[in-house]
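Peer 1: Down below are the structures I want you to see.
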Structure P
Amino acid sequence: MNTEIVLTTDAAPSVVKGDLRNLVLDTLGREICAGAIGPETTFTTESIEARFQVSRSVVREALRALEALGLTTPKRRVGVRVLPLTRWNVYDLQVIRWRLASPSRVAQLRSLTELRGAIEPAAARMAAMRAPLNQASDLVGLAGRLWAAGKAGDAPAFLTLDKEFHSLILTMSGNEMFAQLHHLVAEVLTGRSQYSLMPQFPASEALQMHVDIATAIQTGNADKAAASMVAIMDRTLAEMSSIWDNEVPIIG
């Protein structure tokens, strides 16, 4: 059964139209992804105008953006209907960030981690077969710097280097579709750090696995590159499973 939702809040601050549009979009997106506005809920443009004290053009721009992301759809003579998760563009970075900021962040991290487990070993294998020597050398250098940052407990530097490391492997795969997934990998790595799901001092085994991958790619050992990446993904899944298997709530 459809539910009519009445939206109320304080008036939005006096800012330029683009900022108002982003305020409306970000607020509604977060609420939909958090389940505060559930699937099949309906609301009108007038209720959004009243809630945010903004013009109809601002509301329409925000609603068009939500529709493009698959979160809402126009409903004739009703207004706007919120769609279920199965209709969302779950690969869009904005949707991912809204989900990570919501109580469903564990489910989002799980999905992203499982996606990495499917893609990154294949990317590492292809990188060992295709990567130019200069890129392979850069990867070995990154692995060394990553090791040093991990041993020093420099979490910000480790995160930056880790994102660069995995992004480079996706690029080195020579597959343009894999390469475009680097943003998703960056989001899950950032999410784990942001919500305190990464140790300050990574395990030595994990650091060694990064070195093993880089060395295997540099030497053209495709089997070892893939196996080492599988080992990293298995370790990551094991670490994360202690959260989602026990359904431990994470407060961010």
Structure Q
Amino acid sequence: MSAEPAPPVAPERHVLILGGTTEARRLAEALAREPAYASSYRVTNSLAGRVGSPVLPPGGTRIGGFGGVEGLAGWITAHGVTHVVDATHPFAERMSFHAAGAQALTGVPVLALRRPGWSPVPGDAWTFADDLAGAAAVLPSLGGRAFLTTGRTGLHTFAHLDATWFLVRSVDPPEGPLPPRMETLLARGPFDLVEERQLMARHRIDVLVTKDSGGDATAPKLTAAREAGIPVLVVRRPAVPDGVAEADSVEAALHWLGDGGVPAL
């Protein structure tokens, strides 16, 4: 008697997570923790390598760029990637457009995982700018001692403001060109409300500059500014590229992956 043929083996799903954020790490942890996903998904986490000593999520890890749209598309094809989750920082605009371009070249679906942005509440005094250059243009009209929390890579945009004193907070030391009147604070969130109050008072901050990054890790600075009557200059986040699906939570991203990359209506 001939043996019955073995049942077909379902093809492995390979998820490439473009990461570096809390959401990216939580998604990788969920894929490793949940049996339904861990048994059928292989995960590769991609980190840009711009932060020293990053917190590594579970799964495979690669560090460094891909070499543009074509490089990313080639990596996706060569490594059998079936799903891409762009969980980079909401302001990592170049990487997001590279992911969208790779989707067009390969047909592999891309999901943009973006935490919800912040919204002002009663008592806030917010001014919005479309980008860092716009923020630099309006900043001198709002205050002279700025708490700048937009990251280290865009500091050159403020380098010409020689009348403004800056407290710059970043994970790694910033590189030039830099504002001439500046103090650097190296720190990684999450940040505590009590500490944020004390920090702004100690440095006599009279304007807070931030990107609309969203999330809880750095939100206490907004509360501290509101309590102290300090105006906030908020840089709006760039839009998700056309043709890319969106999710605002890890749970929604898992739902998208469970549907094979086709978001539920």
Structure R
Amino acid sequence: MVGESDWAGRVGGRNDDFDELQVVAILEPGRASWGSPFQVRAGDGHDYFVKVLEGCTRNWARGALVAEYVVSRVGALIGAPVCQSSLIRIPEELRGHGIARGVELTPGIGHASRTIRHADEVRDRLGHRRRDDNRSRHVGLYALYDWCYGDDPQWLHDLEDDYTVYSHDHGLYLPPNTGEISPQVLREAKDEPNELPDVRNGLNAEAVSLVADALEKIDREVLVNIMCGVPASWPATDEELATLGWFLEYRAPVVAGRVRNLIRREG
């Protein structure tokens, strides 16, 4: 069993050097909300919804950007259907641009989620399981929600791709589910199940095995690299991120067992 001491001193060298994706235009402002996401055109020609520190209307919840970044990255490790996302640079020329009522941009690094142009957002039960490959994709959603101690589940269905499902808006994942990074709460929650309350009927058994196998094979150094990729300007210390990395490594094998039970407990 991995111990928190195994992560001591492993997170460090964080910086704000990211420059692989940059905002080139604001397409649509957001509204003053928990994260105040606004829509942009990026240098790669794609549109994204972006969250930045100054858009987090509750100052104590500015760690929500850390959750957005970490959950999307670890979700990809287990094949969970998370929206394509990236860090994104806000250039100096956009300083002062209004992104929500009373919220103005400052240069720096935000978090971007690729826009699905025609999507239906659902916040209750998982649906459309028989469409596309959702029988498999739903398995990843159960796993991610439990592993990352999810809250406020939100699903997007791509209306142009047979209702393919994606998980998005992960700012309230990770305990205490308030946008904070709290080492003490992470320690207290490490053994607590956090299963998505939804029916299990019709899941793909092969996907259950693949996702569970991926959780059991989570590599510590990969998690370390993810934690070290959190921008230095974001409000989380190296020690807090080390505790978060340990939390995810510690939970992974037990969550894998609960994922395997999804088939056994159908209905």
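Peer 1: For P(r) over Cα pairs in 5 Å bins from 0, in percent, for residues 180-227 alone, the calculated result is 5, 19, 15, 19, 25, 13, 4, 0, so let me know which of P, Q, R that is.
Peer 2: Structure P accounts for this read-out.
Peer 1: Additional query: If mean projected area of the Cα convex hull in nm² is computed to be 15.6, which of P, Q, R is the source?
Peer 2: P
Peer 1: Another question about this same structure. Please state which of the structures P, Q, R yields 2.3 when distance in nm of label points 7 Å out along Cα→Cβ at positions 44 and 204 is computed from it.
Peer 2: Source structure for this number: R.
Peer 1: Distance in nm of label points 7 Å out along Cα→Cβ at positions 28 and 132 was computed and gave 4.6; which structure, P, Q, R, did it come from?
Peer 2: It traces back to P.
Bear in mind these aren't lab numbers, they're just calculated from the coordinates by the rules spelled out. Here the structure is a predicted model, which means the values were calculated and not measured. Cβ atoms are built from the backbone, for glycine too; each structure is taken alone.
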